[in-house]
Structure I
């Protein structure tokens, strides 16, 4: 299945950058992730939309401004739609890219790792 291969490539590519972020105590690599304009292109190529968590919120009653990332982790385990999860991933990236006050302090690689892991499971 081509979609599964494309998702695997996407997750591997961006997980490698998350590894670099975790390895760098200065967290400068966070900016390499959130300012890389290839990330949104890759998301769009997979059919994901930056919908400000709208689709995820509608299905799972989750709004990142009201709920913790721990709540998101629990909901991700129940997520059964890779497009909705992909939209959430794209929306989270956009939050850091556009709205976060202190990106280096707020950025959580764990959030993306959990979402990426489940995305791979859903892609089959």
Structure II
């Protein structure tokens, strides 16, 4: 559990700094790099990226929305057929969460591909 929390914090920090240096896909590199640095099981890696980047994008979108009294997000939500700016923020967070989760899972699979597997002593596996 502690490993998951540390991985989650690392995902948030690397994704936060990567999105200001790189375009929007920089969060993918940050989440994938965090998973390669701190290897965890597949589901926990996906969950750390999902919660980390999704929460980060929700926090940033909500702060930007409250800074301009929901003027821009309300108009964009109307253009997209959404009823409120909160739905637009939630959609943004969901997209970010999926991007972060799958990029963390990709980093996890990359590390597991490079690791040598232990041979089993079982007679059923050769």
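None of the figures in this text is laboratory data; all of them are computed from the coordinates on show. These numbers come from a predicted model, not from an experiment. Cβ atoms are built from the backbone, for glycine too; each structure is taken alone.
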Calculated from one of I, II, helix-only ellipticity at 222 nm (-39500 (n - 2.57) for each DSSP H run of 4 or more, over all residues; to 500) reads -26500, and the structure in question is II
Value 15.2, calculated as mean count of other Cβ atoms within 10 Å over residues 9-16, assigned to which of I, II: I
Of the structures labelled I, II, which one yields -0.22, -0.47, -0.95 when log10 I(q)/I(0) by the Debye sum over Cα atoms at q = 0.09, 0.13, 0.18 Å⁻¹ is computed from its coordinates? I
